[in-house]
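Alright, structures below, take your time with them.
Just so it is clear, none of the values below were taken in a lab; they were calculated from the coordinates. These figures come from a predicted structure and were not determined experimentally. Cβ atoms are built from the backbone, for glycine too; each structure is taken alone.
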Structure P
Amino acid sequence: MSQLHLYEIFYSVAEYKSFSKAADALYLSQPAISKAMKNLENTLDIKLFHRQSKGISLTPEGSVFYSHLQKAFEAIKAGETQLHKLKHLEDGHLKLGVSQTLGTHFLLPHLKDFIKKYPHIQLQLVNDLTHNTLSLVNKGDIDLAIVSSSTLHEQLHFISIEEIEDIFVCSPTYYQTIQNFSLLELCQNATFLFLSNESVTRLYIEKLLAEQGLHIIPDVIAGDMNFLIECAKLGLGITSVVKSFVEKDLEEGSLVEVNLSLTSYSRSIGMVYPKNTPLSLVAQTFINFILEKTASYKSSTLNTKRDSD
């Protein structure tokens with residue numbers, strides 16, 4: 001018998017204060033129980049039981065040993081219970097990283113349904129600049145991050161969720177003042193509203209401009225795309241946005257698209273995690289949930305467009 005099995009038998013005998021009752025509980029014969037306890041006493045070189053005609057009792061040393069085993073087996077039981085909860089998603093923790101823009105426009109619309117479906121999973125959100133978030137993923141300080149594919153790291157695995165398109169927009173009123181400008185005149189004379197230099201979207205847009213020999217000095221710089229969208233609606237100038245984030249504004253006419261004729265590259269929103277780190281059940285469940293939700297959304301959007309056609 002393994003040492004742990006001997007401890008289990010000892011614990012049962014101590015609980016029942018009887019070899020025969022322990023034997024019944026463990027589905028063993030009484031002689032097997034007696035032999036096992038003699039082996040344990042010989043191995044530990046100390047007497048654990050008083051054996052009397054009326055029954056057995058623990059020696060003082062046996063009582064000390066029992067108290068320690070009691071804590072150990074309670075911890076094992078608690079561990080098994082915790083594993084059961086984790087397996088059935090009745091418990092768990094997930095630490096997510098996301099930028100303010102993606103958090104507001106992409107994550108939060110899906111998060112409500114995830115919380116409703118898995119109310120026992122504890123979520124912790126880290127809302128920071130993308131490069132800071134990626135650093136936290138690399139160090140293992142967060143489980144997953146939602147980023148754009150223009151910020152990929154070799155050490156991270158990227159799961160694409162949906163393609164995104166970057167466009168320039170302004171208010172209808174402001175558009176009337178710049179609609180006859182050439183591309184060069186637009187870049188030199190129009191008022192532009194950009195995200196901060198640390199934003200991956202800003203770096204991406206400037207790369208597109210530079211490839212066509214263009215350079216724009218923005219008049220308004222902010223750390224929040226939502227703020228820039230509202231400024232554009234007021235007629236303060238032109239800003240770059242992810243098209244899907246302002247579809248409603250474009251449909252309602254509070255914003256119009258400004259065509260700068262830039263050659264853009266395929267970019268997508270996705271989830272990243274370290275390549276060499278296994279995902280927890282909670283993290284994998286979250287990934288599957290988001291993929292299913294976005295697939296369902298794409299399907300319903302496609303059907304709506306077909307119906308309208």
Structure Q
Amino acid sequence: MDAELRAALAAAGATAREPVTPEGLAAWQARDVAARPRPGLARLRDGGRFEVAELRVPGLGDGPAVRLVSARPAGAGGGPLPLLYYLHGGGMVTGNAWSVLPRLLRELAEPLGLAVVSVEYRLAPGSPYPAAVEDGYAGLVGVAERAAELGVDAGRIVLGGKSAGGGLAAALALLTRDRGGPVPAGQLLLSPMLDDRDRTFSTRQLAGHDTWDRTSNATAWRALLGERYGAADLPPYAAPARATDLSGLPPAYVEVGSAETFRDEAVAYADAIWRAGGAAELHVWPGAFHGFDTFAPGAAVSRDAREARVRWLRRLLVDSPAEDH
């Protein structure tokens with residue numbers, strides 16, 4: 001583990017490393033909700049620095065309406081903005097669309113002139129698979145249909161997310177490809193939660209050490225999948241590592257730490273994209289555990305990771321002509 005990150009984790013206390021068990025899931029969810037309250041829109045606007053609004057789009061089929069939070073740097077002009085369509089982390093069982101926005105706006109939207117739409121998808125176990133990914137798809141369709149109203153470029157939408165949100169972004173790229181839905185320009189997969197099978201070497205190697213280890217991971221997957229957990233016929237929209245065809249996907253940015261549970265499944269996913277003839281940029285940050293840049297935003301490796309994400313998004317969305325997408 002990187003020395004700066006190890007020190008930050010130690011300073012955060014032992015609770016940062018306590019695994020989430022099925023018996024303790026409800027209590028962990030309650031603590032996490034308290035730790036990540038939904039900030040009011042006034043605070044998100046940061047004194048007029050950003051324009052922020054909530055909206056709802058219809059669900060698909062019998063699904064409920066999907067709540068979204070739309071944000072952009074104030075005064076951003078020059079035509080429709082590229083869009084980061086973001087799905088928050090939280091193991092599929094917690095998190096919200098509001099609490100991730102301050103960092104996204106500060107670190108990505110403002111320096112690049114991007115709009116952001118953050119998705120409030122339904123959480124497990126109250127709403128198991130396929131609720132979250134279907135909410136993500138309904139929101140994406142709704143945003144693409146309202147692109148002109150929202151001032152965004154429907155041809156320059158990147159699907160993004162961290163942890164559970166990274167897995168959902170990957171699943172959404174597969175789902176929209178197979179349904180013929182809106183065509184994303186890219187997918188930003190940060191420490192993505194991709195594989196329910198818990199078979200990789202890194203899940204065993206990091207057991208009891210990573211901030212999100214195999215016990216926590218299995219607890220979350222069971223909450224999401226119920227009786228389908230580990231099933232041989234599980235669809236790739238539930239666990240993207242199950243996909244046998246990764247052709248025809250948008251370019252991917254795949255990031256993971258070398259000292260985290262998701263390392264091997266993220267590396268394997270990038271490799272599978274390459275084998276299918278697709279484009280993927282893979283970063284394995286040395287000594288980094290799960291959520292490293294949240295625990296230690298000032299660490300050298302955290303700064304490097306943020307800069308790499310910005311460079312990739314700039315090449316994809318800003319430097320490349322719109323007609324290329």
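Among the shown structures P, Q, from which was the value 3.4 of distance in nm of label points 7 Å out along Cα→Cβ at positions 44 and 180 calculated? Of the options listed, only Q reproduces it. Work out the source of -0.58 here, i.e. which of P, Q gives that when log10 I(q)/I(0) by the Debye sum over Cα atoms at q = 0.11 Å⁻¹, for residues 36-123 alone is computed. Here the read-out was taken from P. Among candidates P, Q, the computation of helix-only ellipticity at 222 nm (-39500 (n - 2.57) for each DSSP H run of 4 or more, over all residues; to 500) that gave -10000 used structure Q. When distance in nm of label points 7 Å out along Cα→Cβ at positions 76 and 276 is computed across structures P, Q, the figure 2.8 traces back to Q.
Out of P, Q, choose the structure whose coordinates give mean projected area of the Cα convex hull in nm² equal to 24.3 when calculated.
Details: P: 24.3; Q: 15.5.
Matching structure: P.
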